[in-house]
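Trainee: What follows is a set of structures to go through.
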Structure 1
Amino acid sequence: MDDIKKRVLEVLHNLNWLMESHNSVAELVEIRGRNVVVRTSGYCSECESGCVEVAFKERMPDIKLIHE
């Protein structure tokens, strides 16, 4: 597993641990270079707080997050 995928999965693991309490989940769809495509489902998919974006920006500022 390459480094970027490992880091993405680590961020998602930590996010999902928190999102569980909202009956939500974030999952990796694909990685295209520095573009990381994720899908959120559940209550958090409609949320405007931007927790997913913040988590990635803090831990992986070098990637572009794309929601599917």
Structure 2
Amino acid sequence: MIFPSIDKLLNVINSKYELVLIAARRSKEISQTGFLQMPEDKYKSKKNIGRALEEVSAGMIEVKRS
């Protein structure tokens, strides 16, 4: 994976494990609903997991801690 870089992603989400969990959940949500937070032509990735990571990198996904 070239974009987004793991370093940039870890500035947004502190843990690699949490990042994987968030990206997997968002990817599954994209697959089920087809809802994208940006226009489709703005994504660099064609796959849902890449799109989910791009959304994390852009700060479009808010992580709520309990």
Structure 3
Amino acid sequence: MKMKELIRKYKLEIIGLGVGAVAGWSYWFFIGCSSGTCAITSSPVNSTIYMAIMGVLVFGLFKKENKKVNHG
């Protein structure tokens, strides 16, 4: 597949990745876990990666699937 086709096919997931990454970093920066005992929110890397994955999964839920029906 060409890059343009991949981007067109996974557009929602790519947007979800970016939105999730920004949300994860923002959550760490503004709220976070100052004691360091929280596995996800005590590190900016962990928080960003976790929320980026969640963004891909959530935005992927809104993708329309093309179902081919065979009436034959």
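Readers should treat all values here as calculations from the given coordinates under stated rules, not as data from a laboratory. Bear in mind that the values here come from a model prediction, so they are computed numbers and not experimental data.
Trainee: Of the structures labelled 1, 2, 3, one was used to calculate helix-only ellipticity at 222 nm (-39500 (n - 2.57) for each DSSP H run of 4 or more, over all residues; to 500), giving -20000. Name it. Walk me through the numbers on the way to the answer.
Mentor: Working: 1: -12000; 2: -16500; 3: -20000.
Only one of 1, 2, 3 returns -20000 for helix-only ellipticity at 222 nm (-39500 (n - 2.57) for each DSSP H run of 4 or more, over all residues; to 500), namely 3.
Trainee: Taking volume of the Cα convex hull per residue in Å³ from the coordinates of each of 1, 2, 3, which one would give 87?
Mentor: Values: 1: 77; 2: 87; 3: 112.
Computed on structure 2.
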